[in-house]
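All of the numbers you see were taken from the coordinates with simple rules; none came from a lab. The shown structure was predicted, so the numbers you read here are calculated from the model rather than taken from an experiment. Cβ atoms are built from the backbone, for glycine too; each structure is taken alone.
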Structure I
Amino acid sequence: MEQTTFDLLLSLCKCSLQKQNTNFREAISPKERLVVTLRYLATGVSFRSLSFSFRLGVTTVQRIVRDTCQILWQVLQPYEMPSPDKNHWHLVADTFYKKWQFPNCIGAIDGKHVEMKAPSLSGSFYWNYKGYPSIVFIAVVDAFSRYTVIEIGEYGSSSDGGIFQNTRFYQQLSENTLNVPSVWTTPIPGTDTVMPYVFIGMRPFPLEYHLMRPFPLEDH
């Protein structure tokens with residue numbers, strides 16, 4: 001996370017994170033509370049590991065993460081991720097080529113299992129192939145690993161490919177309503193060959209007109 005982004009996030013929730021000092025100890029600052037929470041959300045490390053890193057009690061870390069997440073959810077409600085337009089896709093394609101030498105790429109797609117406590121009487125819906133309960137989100141990122149599209153909430157037992165085909169993003173991509181630039185107007189850099197813009201993903205995702213994945217080589 002860039003410093004400017006962190007400062008903006010802190011400014012939004014600082015008042016809600018501020019606690020009263022007492023005669024016995026000084027309250028943990030809003031900045032440290034936010035850092036602890038972001039470290040937990042970014043790495044998934046245990047509360048015990050965070051308690052050692054920040055020299056805080058385990059129960060204190062648990063309370064900080066829980067309370068800060070609730071505050072972040074409240075203060076970020078007025079904000080939403082904008083829908084990408086053609087200018088955005090052109091910019092992503094340009095940065096993908098400059099950074100990774102991959103032409104006409106407008107995003108990388110993958111799925112992520114977020115570990116959770118399975119609800120009561122939920123059976124095996126949330127249990128994934130890795131052996132723990134989770135919910136899945138599918139994300140599209142640009143050349144700098146910044147999110148451009150997110151779909152959240154599928155059961156952990158579902159496959160990435162199956163989840164992807166049930167997303168609103170996939171529906172828009174199939175119906176050509178995602179503002180992807182015209183497919184035959186941009187040649188591959190250094191050539192006269194025009195090719196469609198594509199998203200790239202791993203093998204669980206389908207091979208389609210605007211979606212490219214590694215060629216499935218058979219083991220010999």
Structure II
Amino acid sequence: MSVTIDYFYTHVSPWAYLGHRAFLDLAARHGARVIPRPVNLAGVFDASGGLPLARRHPVRQAYRVIELQRWRDKRGQPLTLKPKFFPVDPTLCDGCAIALAEAGGPTSDFSIRAFRAIWVEDRDISDAATLDALLGEVGADARAILAEASGPAVQARYAQNQKLAVDIGVIGSPCYVLNGEPFWGQDRLDLLEDALISARPPYVPV
């Protein structure tokens with residue numbers, strides 16, 4: 001029986017970038033259906049007590065950089081530790097992924113290009129021209145997708161993803177939700193796979 005994994009992420013997250021391919025490969029191995037749910041982290045942080053990077057203690061910020069280097073090596077992926085366009089508003093980029101998903105388009109391919117744009121190539125993913133080029137690379141109708149991305153229907157879906165994330169207990173990006181159980185962070189992929197293999201009931205707060 002096929003299972004479904006809700007995939008909460010934002011393109012401004014380096015952790016989502018580092019885990020993107022590994023997660024999709026894992027899902028494919030187990031025949032799991034992936035529902036991409038780009039989400040605005042501001043509301044998630046507000047609900048869960050998280051802090052945006054600039055407001056975290058310097059010790060936590062420094063440790064983040066150490067972890068990024070570890071996982072960059074572990075995943076064998078290039079990663080710019082201080083990209084030129086970061087922090088940046090991911091709303092339009094996230095909206096493009098939602099619009100593609102709603103149209104049955106190549107959401108995952110677009111997302112990996114968007115991740116690489118910010119985290120490898122020093123490009124501005126809030127810029128419509130950058131997104132136009134990325135959408136063109138995956139064969140999408142860039143003008144139509146960009147229009148949808150900033151339109152009310154997609155922005156309503158973006159807000160719905162945020163509400164769903166808060167209701168489930170998502171606390172950051174990426175978060176993979178299996179049977180209502182959240183697995184936060186690309187470093188939890190092994191635990192997600194264990195749950196898929198065992199088909200155990202979801203763990204819940206006690």
Structure III
Amino acid sequence: MPKNDVPLTRQRVLEAALHLIDQEGLEGFSMRKLGAMLGVEAMALYNHVENKRALFDGVIELLVIQSPSPEQFDGTPREELWAFAHAFRDVLRAHPRVLPLVATSPLRTKASLVILDRLLATIQRAQITGVQAIYALQCLVGFIVGHTWIETGTPPMADLERGPNGPMVWQQFPAEHYPTLHALLPEITQWNPDREFDFGLQALFQSLF
């Protein structure tokens with residue numbers, strides 16, 4: 001019997017796997033460690049997930065279903081997708097060490113595919129149909145995941161903002177060599193990931209809706 005005499009279920013296995021990845025990253029994850037966390041032998045996990053790939057698919061499912069479906073926001077397709085994008089981003093930001101998995105894995109589980117189907121339906125309500133609907137969805141999800149991955153790592157301008165001792169390092173970017181970059185350096189202090197996300201999402205939506 002697992003720890004605390006609580007029966008092992010697929011849900012418990014997936015939640016524990018997500019917690020383990022949050023703690024140790026994908027590089028530190030193993031089925032042995034997951035079994036130890038749940039108080040069982042690693043082989044017992046395979047009664048609930050077919051293999052490690054299926055386990056990871058389930059972890060992605062947990063993240064996807066935490067975000068409300070677009071139609072739950074009850075607005076125009078644009079409003080619903082805008083709200084979904086922010087909700088999904090919030091979920092991903094809470095689990096940054098899972099982002100490489102989300103970025104490189106297609107949705108495979110039934111629960112995940114239901115959300116995918118609803119997203120496509122919302123896009124089609126905006127009169128974007130056929131393969132264009134797939135392109136639109138890929139662009140939207142790619143932007144959400146990609147921006148969040150960058151944001152939760154090292155911001156792309158961070159090395160320009162501060163030197164090893166903390167102060168601004170203007171002298172490393174002299175105007176005679178990098179005139180445009182040098183002129184924009186003072187603006188780096190105003191960089192905000194939320195505003196940047198909205199800027200990019202707005203630009204994407206302007207081309208779609």
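I have 4.7 for distance in nm of label points 7 Å out along Cα→Cβ at positions 35 and 131, calculated from one of the structures I, II, III. Which structure is it? Of the options listed, only III reproduces it.
In this comparison of I, II, III, the computed figure -11500 for helix-only ellipticity at 222 nm (-39500 (n - 2.57) for each DSSP H run of 4 or more, over all residues; to 500) is attributed to I. Calculating distance in nm of label points 7 Å out along Cα→Cβ at positions 43 and 179 for structures I, II, III picks out III as the one with the greatest value.
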